[in-house]
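Only the coordinates and a few stated rules stand behind these numbers; no lab work does. Fair warning: this is a prediction, and the values are worked out from it, not measured in the lab. Cβ atoms are built from the backbone, for glycine too; each structure is taken alone.
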Structure P
């Protein structure tokens, strides 16, 4: 979907047919809520952010149409075939998921921030640091066993 949006002229109306209600709902129903909550706990966040950026950059309408997966719909079946071919390819085509800094607003709107959401956000963004004493104790326990 991201590649299709990137390649289509921004002045040309689009209808994007997808078999994923998660993607459609994410970009239509949940997008504002996810942005307000600072994108915490959103699966595939980087893809949604890139798609939202590309859609907002367009100068005309873009509509989504849900189609039943694996039901013989030509475009959907071709898309599934391309996805399968991509999985078995030897070389990777890297998808550029960068978005301009002015669009990539970080943080949570304070009105929607709860203590639990703040904790989850901190936990998601904080890298795990090794705990040397814990590692040493685990190693001693393993050796003792």
Structure Q
């Protein structure tokens, strides 16, 4: 079986991320579920790639991009984490390994950070995924739940 590789995002990944983000399932599970236009996405993407408060990682399997994990600094030592798989990569049992490797990559840079995942309550797959990696539920509102992984 091919090795799953994690790398930082590059300018060449911009259109893959737009395609994944505009997928109906991803939009349904997101806080912001409108379609994103190319110009707005390209501006956002350029800011993300140059920001020290963001880290965007791409998963590669068999030379194909399978998805992204994004880390956004919320506070000095708290980062929000999100994962998005390419539609063609869902259902293959790779999300846990992908997320685990992305978190390990993140912690090589930000040793003392805690991670926050904000997950839509109906997103059962993501709830199970983050729970399997020891994220603990902290806040529960009508639509989303928050889960934290303390730095260790």
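Name the one structure among P, Q that FRET efficiency 1/(1 + (r/R0)^6) of positions 19 and 59 (r between Cβ atoms, R0 = 30 Å, to 0.05) of 0.65 was derived from.
P
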- Item | FRET efficiency 1/(1 + (r/R0)^6) of positions 35 and 91 (r between Cβ atoms, R0 = 25 Å, to 0.05) - structure with the largest value, from P, Q | Q
- Origin of the derived value 21, 18, 17 (semi-axes √(5λ) of the Cα gyration tensor in Å; candidates P, Q): Q
- Note on the structure: Candidates P, Q; helix-only ellipticity at 222 nm (-39500 (n - 2.57) for each DSSP H run of 4 or more, over all residues; to 500) computed = -14500; producing structure is P
- Query: Of the structures labelled P, Q, which one yields 2.2 when distance in nm of label points 7 Å out along Cα→Cβ at positions 83 and 99 is computed from its coordinates?
  - Reply: P
- Who wins on relative contact order in percent (Cα under 8 Å, 6 or more apart) among P, Q, i.e. which is largest? P
- Query: So FRET efficiency 1/(1 + (r/R0)^6) of positions 3 and 43 (r between Cβ atoms, R0 = 30 Å, to 0.05), computed for just one structure, reads 0.90; which one of P, Q is that?
  - Reply: P
